[in-house]
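As structure tokens, here come the structures.
Any read-out appearing in this document is the output of simple, stated calculations on the displayed coordinates, not a laboratory observation. Since the model is a prediction, treat every value here as computed from it, not as a measurement. Cβ atoms are built from the backbone, for glycine too; each structure is taken alone.
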Structure 1
Amino acid sequence: MTSPRNAADPHHHWARPGASPPRSPYELNQRLGAAARTHAPGGLGVVDTETIVDTTSAAAAADQGHGPDPIEAAEQLGAATDAAQDRTRTAFPESRPVSWAAFGPLIPVLAGSAGAGASCVAAAIVDALQQDQRCALLIDADDPARSGLAGASSVDGPWTRQINDHLTVRYSWRADALLARLETRDPATLPTITPGMVPPPPDWLPDPAPDPLHATVVDLGHGGWRAAATPIYGAGGWLRRGLPTQRPILVVRATRPSLRQAEQILARLDPWIQRRLATPIYQLVVNGARKWPAGVVGAAGPRVAALLDEALFVPHVPAWEVGGVTDEPSPARAVDALRPLLASWQLIPSPRRR
């Protein structure tokens, strides 16, 4: 079997002298996964291995054999993931009860489907909080390449927290709210951030931390699919069961496909909830609609159906559809739609008293 990536194979050394080029894409993927695992003595999760294989095999095909050796790249990514996991095991051990007290009320926001607008909802929640003079921290826990908050601040702030040799958390301002985003020191040597590389929650707090910190909103974005599968480490760590209890939000569209995908995310998360290791979804937010269109709720599976009665609707915002989150304040109609929810959680005064 011959493929474009195999045609480029002679340019690669395949990491070991005398190693023959892979004969098929399947053999290439097997070698890449094995290379990553051999440099991760602590073990790699399935989602980490999958991410490394996808990234390095795609790069091998795209560079036509003239870029870095894909086996070496997989080894480096495996080692970087393992180093990050060592840090997680120290700072966020599974054996220790989780305390979320340092973050104030904690609101993880997951996308129930692609394009649901979880980043927009997360930014609007933070804007509602800061408009009521609340100190809020907005955390972008996804890979920068997939971030929905890339334009959430006008400039990158000068404050950073070094996590390891590869990763840094940079703090910027979104008006009066603090925005924390992940950066790679050298994108050329670290072409992707696997789920296991995402710093554990304690490493996202600035030093010194804001005092008081009235709330922390964590945008898990479309990474919610991965987070729901691994709520022990990486971005999924924000869903670990702890005290005070988080209030995770699941953002969906008012469409049948969105509800079907959301059901699959909840199904992935459910075993962890049953084992009392993860916190269940607290609130369903329907983005881009004022009510359910006819025939849509019938597509809801049993897990989503349990959230329908208390669903909160955020009306359609054309600016979000075109530009996503920018450094401008979130549209007032979206912020106002979220205020009753935040007031019910006693994070801001009731809109009726404003």
Structure 2
Amino acid sequence: MMVTIKQMAEIIGVSPTTVSNVIHGNTKEVSAVTVEKVRQVLQKYHYIPNMTARNLASNTTHIIGIILCFAKGSSAEALKDPFNGELVGTIASTLKERQLYSMLHITNDENEAIELALSWNVDGLIICNMHEDSWSRIEKATHKPIVFIDTYFDGKRKNYANIGLQDRKGGYEMTSYLIAHGHRQIAYVSDNLVDVDLERFLGYKAALEEHHIPYQENWYIPCSHSDPALAPAELLSRRQEFTAAFFASDYYAMLAINYLQDHGVRIPEDLSVGGFDDNILAKNSRPALTTIHQSPTEKGQKAVSLLIDIMQGHPPKQQNIHLPVRLVERGSVQTVHNA
């Protein structure tokens, strides 16, 4: 049977209130010697505070809900992407450092994500990759503090904020880099053309336009978590049409590199490849991937910090925060002549 606060107080020779104050971190009126004695007894008897009672008393749960939305496929496939894994891991570990707990759900059904956001008994939410129509429905139904990641919205919302990137700039810089290396026929490969992928696509198109390269509608090639060979197979069948491909995600870029090389396409001699994310595997692919760098660690830490500020009654000074990006040059792009 677990020792009670009253029993510990008798062992130490202090009041139950003193023991309770130490357990709950209220140690301003408690001497350092007494605090240490209480902690030693807590450790000796493996005392675990009753979280339910604490939460009822404070009207908080100390739990933050994390909802990761993705386009298609299973939740296991979503976490195969190193970017998602690092982002979720950073959020969870940062919450733990702030003495908060996390509850994670991964879904490709945004209606399910909305239901969870409304029904979970949490102090706040961090929601990744949600589309505009979905977050607007959440806004109308709940007043919980929410920080979005990679979600695009306009207007001023007191309890909401979004941590994003200079996505359009990244798309522009990668495409400009490919053009500077002589490429004129450049495919753009992504899950879809909404939100983050759309912003990167608009940067891609802006670079083409700036260099007077007419965009062709069939230069956009869709890809899919549930069918990893979809985009690489199309690039293989149309290999004479492109000298370069810009992928909106390193995950898809590296899948394509492996697939194409297995089918006799040399990278970058036959096709140059650019990515976006600079995930932990990009520098270890063969060839190492030229890509746009972003930091999921910074994204996750910023999201937690901002959410805690909102929970403490401090509205965000900015609703949309765009973290910087930069191009990382490696070995997957080759200069072409007379392309």
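Assign the value 5.7, calculated as distance in nm of label points 7 Å out along Cα→Cβ at positions 41 and 297, to the correct structure from 1, 2.
Source structure for this number: 1.
Distance in nm of label points 7 Å out along Cα→Cβ at positions 137 and 169 was computed and gave 3.4; which structure, 1, 2, did it come from?
For distance in nm of label points 7 Å out along Cα→Cβ at positions 137 and 169, the value 3.4 is produced by structure 2.
Match the computed value 59 of percent of Cα pairs over 25 Å apart to one of the structures 1, 2, and report its label.
2
Name the one structure among 1, 2 that helix-only ellipticity at 222 nm (-39500 (n - 2.57) for each DSSP H run of 4 or more, over all residues; to 500) of -10500 was derived from.
This figure was derived from 1.
With distance in nm of label points 7 Å out along Cα→Cβ at positions 89 and 321 coming out at 5.0, pick the structure among 1, 2 it was computed from.
Answer by label: 1.
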